[in-house]
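Some structures are shown below for you to check.
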Structure I
Amino acid sequence: MTQIVNNHPEWVGKGKTIRQLIKELQIFQNLDTEVRISLDDGGSHKAISLVEKEGSYCLLVNSESC
């Protein structure tokens, strides 16, 4: 059973590891497909400019506003 946290299923805020993300991306037949990021459930999206390490996190960064 899925636990509800802050009106969302638990998996919404749990996050993914690099391993989990790579596994999910491998389902795409064309591995040259552009990857983008959305913070509003797909309503809008931006290019991923950089992938960087910050502490114990891997960050997908959009640098358009810099």
Structure II
Amino acid sequence: MMIEIHRNETSQALVYENVINCYTKGPMYCVLIEKEGERVTHKFPLVSLFRVIETYEAEKREYS
């Protein structure tokens, strides 16, 4: 999965590739990634986000 995070304060998106999971926890948007063999969570305040784009792999989008 790929995530693009557009923040209110920046003009360019933050792009995360090979995301394991993304979710909200309270007032935070959390992105779980694997970095240098360890799982790391990056957290962003929801009020600072303008837009989040989540792109999923084709086989995970198939509907039965």
Structure III
Amino acid sequence: MRIKLSFDDIKLLFKFLDKNNNGTLGYTEFTMLLEERWRGIDPHTAKQKDYEVFHRNIFNDKDLKD
């Protein structure tokens, strides 16, 4: 697929994606171009959430503070 964008279009897209207005695009911001991310079905994010739930089930707060 070939998409032609003007320089102004690219600047608008960058500004839209740069949610924290720091002049850079991080992983989270950049991957919002992917359908999986904006639909909320990103496999990386889902795996991270699964890991966090697993970690919470194994360790309680007391274990993490020691």
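No lab work stands behind these numbers, since they all come straight from the coordinates. Note that the coordinates shown come from a computational prediction; the quantities given were computed from them, not determined experimentally.
Supply the structure label, taken from I, II, III, corresponding to Cα Rg over 2.2 N^0.38 Å with the calculated value 1.18. Attributed to the structure labelled II.
If helix-only ellipticity at 222 nm (-39500 (n - 2.57) for each DSSP H run of 4 or more, over all residues; to 500) computes to 0, which of I, II, III did it come from?
This figure was derived from II.
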